[in-house]
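Every number in this text was worked out from the coordinates using simple rules, so none of it is lab data. Every value quoted in this text rests on a predicted model; they were computed, and no experiment measured them. Cβ atoms are built from the backbone, for glycine too; each structure is taken alone.
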Structure 1
Amino acid sequence: MSDFALPYVPQSLSTAFEHDDPNCHGKHHERANLESLQRQIAAIGAGDFAALQAELDPDIHFEIHCPDMFPWIKHARGLQGVLSAIGHNFSVLKDQSTHILTVVAQGDLLNVTLSETGSLKACGTAYEVIGLQQFHFRGGKVVRLTEFLTAKSPVPATA
């Protein structure tokens, strides 16, 4: 997991959450969900899957819609399946650089728009994507994570 050492991402989430929203400090429920996401990212970066698991609902459902070049697990259900998918998916990337563009939160829904560059470890193919991550919370834990990524520039059909 050391290739996912992006210590600036949790703070970037806070900055984007607060941007252009004079009422952001009154959104206690949404901020609690944002703080959970920040802990999740820190846990992934540290390879601490026990801490990550504490932020996820046992019935979590995970799906990614992305270019075919990514050799990712794109669908998983339940804690062990999702933790395994997350571990695998981050393990195939290197030189990952994520930039948070926006964070929009309403109730139990948290949307993160991002851009990202990096490369695939196995073949060295570079990628540049823009995407949306939707985090649905239940009882303060993520119950559904859906990610939509699209290439910012042409990419090969397969890696």
Structure 2
Amino acid sequence: MTETTLHLMCGKIASGKSTLAKALADEHAAILVSEDRWLSKLYPEEIHSVTDYVRCARRIREVLGPLVVSMLTAGVCVVLDFPANTVSDREWLRTLADRSHAQHCLHYLDVDDETCRARLRARNAEGDHDFAATEAEFDLITSYFNVPGAEEGLVVVVHE
């Protein structure tokens, strides 16, 4: 039997986090929880800026955090397709595993900006993603991105 694990996603926009999250959920028979899906369904037409995103994401975290802890405590593996892209994001996500006494694994997608930009343009053209980001939004959001460091004490798997 597999150890109950909380899988976390870290990577720039269009680095492949959602694709990897789906594959991990299948591989580990885990529940996949996608922040973009929740945001798009609960707050349609409300997210027009990074400030809007932060406000709405905080609301979702307040509800989903305890649910994730309950699932992990019950022995259910969870893949959180939430951006673990800053130290504070990773701290919050790590507390979910810690409170439930579950293992955690941070999947870091180490993808360069140009590859992400090309994928973003393709994704936007397809129109299948819950949110379309502009090049300017990519730059803004990427400016907040922090590569996970050893001092954070996380179990990290790097995907290139």
With distance in nm of label points 7 Å out along Cα→Cβ at positions 65 and 129 coming out at 1.3, pick the structure among 1, 2 it was computed from.
1
Entry that produces 0.25 once FRET efficiency 1/(1 + (r/R0)^6) of positions 73 and 121 (r between Cβ atoms, R0 = 35 Å, to 0.05) is calculated, selected from 1, 2:
2
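Taking semi-axes √(5λ) of the Cα gyration tensor in Å, for residues 57-96 alone from the coordinates of each of 1, 2, which one would give 19, 12, 7? Please list the in-between numbers first.
Working: 1: 19, 12, 7; 2: 17, 12, 9.
Among 1, 2, the structure yielding 19, 12, 7 for semi-axes √(5λ) of the Cα gyration tensor in Å, for residues 57-96 alone is 1.
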Distance in nm of label points 7 Å out along Cα→Cβ at positions 33 and 145: greatest across 1, 2 for structure 2
Note: helix-only ellipticity at 222 nm (-39500 (n - 2.57) for each DSSP H run of 4 or more, over all residues; to 500) at -9500, derived from one of structures 1, 2, originates from structure 1
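Just checking, which of 1, 2 has the largest value of distance in nm of label points 7 Å out along Cα→Cβ at positions 17 and 41?
Across 1, 2, distance in nm of label points 7 Å out along Cα→Cβ at positions 17 and 41 peaks for 2.
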Tell me which of 1, 2 gives 25 when you compute relative contact order in percent (Cα under 8 Å, 6 or more apart).
1
If distance in nm of label points 7 Å out along Cα→Cβ at positions 25 and 49 is calculated from each of 1, 2, which structure is the one that comes out at 4.1?
1
On distance in nm of label points 7 Å out along Cα→Cβ at positions 81 and 105, which of the structures labelled 1, 2 is highest?
1
